[in-house]
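Structures for review follow.
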Structure I
Amino acid sequence: MSVPNVGIYHTDGQPAIVPDVFLGLDVQVTEKWWEKQNRCYMVWRFGKPPEVVLEIVSNKEGDELGKKLQIYEHMQASYYIVYDPNQQLGEKVLRVYELRGTRYFETSEIWLEQVGLGITLWEGKFEGKQDHWLRWCYQDGNVLSTGDERAFQSEQRASQAEQRNQLLAESLRAMGIDIDTL
């Protein structure tokens, strides 16, 4: 489950923390996930914290490198990622923290071994805008395709197949084979 802007209740009686995105693997969710009463992630209900938590920095008020880092560390999320596209918190655009024991350590690794997924900065066009984007990636650094990209690739393959079929039909007709009677 990869979810944007859903509250994570990490300790009973404490308020939820709402990351920009989190990834929880191997969890069972109710069929009515989008109903309001089901729009939260209670660590004790799912039996584990999310594997990846991602915060996108929009200003200096979010305390992503202070209180939030401490909460996610206490929660024991395997990875904590801070994406700071406007460099509000310093020169680094991307910070990846990996849980080792009970503490987070910053790493330069973009491959998140425990989840079999990576994260990378990618330059390209998304939703009509050319920019730098944060994207999930494979171990070799190639980005995972978005739904729109997969649809476009599928359309291209279908178009190429249609062109091949037309060339084949023309070749058969040139050899005197009537393909309409086959």
Structure II
Amino acid sequence: MGIIIGVIIAVVIILMIVLYNNMLKKKNRVKTAFSGLDTMLKKRYDLMPNLVAMVQKYVAHESDILTRITKLRARAQSAKNIDESVKINKELDDAIKQLNISVEGYPDLKSSQNYLQMQAALNDVEEQISAARRTYNANVETYNTYIGMVPLNIVALIFGFKPYEQFTATEVERENKIWINQ
């Protein structure tokens, strides 16, 4: 009888170790994907001071958007965790889109060679950010699904594994969607 109980305890311990290791591996994939995304976001942060300075010359009365972008950039760079960074960067996406809409009213700025180069660089970084977000979201989905399944959710609770937030469309992006009636 003691051997059977010992075998059962050994199986449970081995199972817990395997499940923990799988959760940890998936969690680390999320962190690695976020690291790649964070690198792209830092590229965007580095472009922002130049973009703001350039736009300020032309767009004096749009200073509230420029101030908001500057503050959000600073907050994003000092985010303490992944979820906070996701939230701040959603706000930053909205602010950049508002700035781009504001710039539409300034033909001199839009035709400036420096602005066009800056806009091309920003567009390139935004495409890289989009790809990195897809990778991050795929890893978050895998991880969140894994730790949410029964009985894995119990093991996740025991070891303190918590779900991560995905990057989703911002309010501005949702408002700007074009719906085609079929």
Structure III
Amino acid sequence: MREEQIGGLRTRVTGGTDGKGGGRGPLVLLLHGFGAPGDDLVSLADVLNVPTGTRFVFPEGPLSLSFGPGDARAWWLIDMARIAADQAAGRVRDLSQDIPKGLAPAREAMLAFLKEVEQKFGADPRKTILGGFSQGAMLSCDVMLRTTQPYAGLIQLSGTLLGFCSVWGRSSLRRSPQYE
């Protein structure tokens, strides 16, 4: 594994032909969840059943949090006061109509990151899978719904629906024909 800055984000790269992301194999890009350190998903590269030569890229969220294990990171801030109020009132949290304030900048950062990954690794989007856990799942889904790139797939682990999911059917979004 190696660490480097890609698109302004600290990134861990593993797999490939040399164990450090080398070669021309498929690419799996996974985003961590809120409050997790940037390396918490790296061990998945060792246990996933993928083709030989598959490369893995794990970017670290740009926001450093003052709590959590080790270097807790995030893609955008969460309204912790709202969570506490909902829990105290016994309300089920329904975010399906919410669009987090930090989502748009996180999306733009991730789209720029993906462009740099494509150039740096010679990565073909048709052989690239995006995904993530929790907040990383939400961001990767948002990016997938708004890109014109024909990515090979989307991995969603323990995410939740946000208001952006309602835009899927809107004609303002261009979807890849392979998903029609």
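Brief remarks on what is shown
- Structure responsible for 11, with relative contact order in percent (Cα under 8 Å, 6 or more apart) calculated and labels I, II, III on offer: I
- Distance in nm of label points 7 Å out along Cα→Cβ at positions 36 and 124 - highest-scoring structure of I, II, III: I
- Each of the structures I, II, III was assessed by distance in nm of label points 7 Å out along Cα→Cβ at positions 44 and 92; the largest value belongs to I.
Read the figures in this text as sums done on the coordinates, not as results from a lab. Owing to the predicted nature of the structure, the values given are computational and were not obtained by experimental measurement. Cβ atoms are built from the backbone, for glycine too; each structure is taken alone.
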